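There are structures below to look over.
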Structure P
Amino acid sequence: MEIVFNLMTEATPEHDYEKDYSTIMEKAGKLLNKSEDLVCSVIFCDPEQIHEINRDYRNVDRPTDVISFAMQDDDSNILIEEEENELGDIFINTQAILDQAKEYGHSPRRESCFLFCHGLLHLLGYDHMTPEDEEVMFGLQKEILDGVAER
């Protein structure tokens, strides 16, 4: 499993996010019986950048905390390396990590890990559009995050 990190902002989470995100990805892969050759990208951005992405690609004219673009959703996407299972990109608003941690009363590490986990599950095909889907996805998030970044 591999995570490629990119920065659109100088701000990054103030914890060992590379280790935490790798642990989350491994736990998700095992729990969901996914292959070990999963690859995704994480792009850290600021509120203005994610607002622009949200507006341009989702027609939602406001900032958000995390956006996922799944490569597996589109059959026209061609994998460059056949041995890799490229999932897609996760954009994380680094200011939202701090703001939401304070709002929800938990650590920025927990919020950072939650946003990555949430985005990863979207890349793996999970959604929360119906109450049933939300129950499944949020249950998986809790199971994956337990033992990685407690509340």
Structure Q
Amino acid sequence: MLNKKYKKIAVGGTFDKFHRGHEKLLGTAFELGDEVLIGVSSDVFASSKSHEIEPLDKRVCKIISFLEQFDNTYEIKEIFDSCGTADVDSDLDAIVVSEETEKSAEYINSLRYERNLELLDIIVIEWIMADDGTPISSTRIRKGEINKKGKLL
């Protein structure tokens, strides 16, 4: 087995309409970390978005199903804000984010700095593009523009 770069790595999101972008986000965390902390937005936190989000239990089930291919240790935590526990967890070494959420990781690091915690390495993954060259997103899937693999509908 290859040595991982990080002992414990974090990743977080809403994971609504689970798609290829989510797979890349999680897959990157599992490639780079021995242990992965997955923060999943609570129903209340997710409902702050302007559209209907799948219930937490359904989103978590889709994540767990995807994770069957990995043998890393992982923990799924319900989160109630954009930090989850990444701003206070002293065991974390890194965080994987999309281009869209890089600012949240920078904010987490500013809080960690104030708390005298080691700053997290921020690993930013690029967008996964749909067939039309536009990023795959839960919003586009919800609107019926594309499917979860990025195929135009």
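Taken together, the values in this text are just the output of simple stated rules run on the coordinates, not laboratory data. What you see is a predicted model; the values in this text were computed from it and never measured. Cβ atoms are built from the backbone, for glycine too; each structure is taken alone.
Starting from the value -9000: which structure in P, Q was helix-only ellipticity at 222 nm (-39500 (n - 2.57) for each DSSP H run of 4 or more, over all residues; to 500) calculated from?
Among P, Q, the structure yielding -9000 for helix-only ellipticity at 222 nm (-39500 (n - 2.57) for each DSSP H run of 4 or more, over all residues; to 500) is Q.
Quick check on the output: 1.00 is FRET efficiency 1/(1 + (r/R0)^6) of positions 27 and 67 (r between Cβ atoms, R0 = 25 Å, to 0.05), derived from one of P, Q. Which one produced it? The read-out was computed on structure Q.
Identify the structure, out of P, Q, from whose coordinates distance in nm of label points 7 Å out along Cα→Cβ at positions 43 and 99 was calculated to give 2.0. Source structure for this number: P.
With Rg/Rh (Cα atoms, Kirkwood Rh) computed over the structures P, Q, the top value is the one for Q, the highest of the group.
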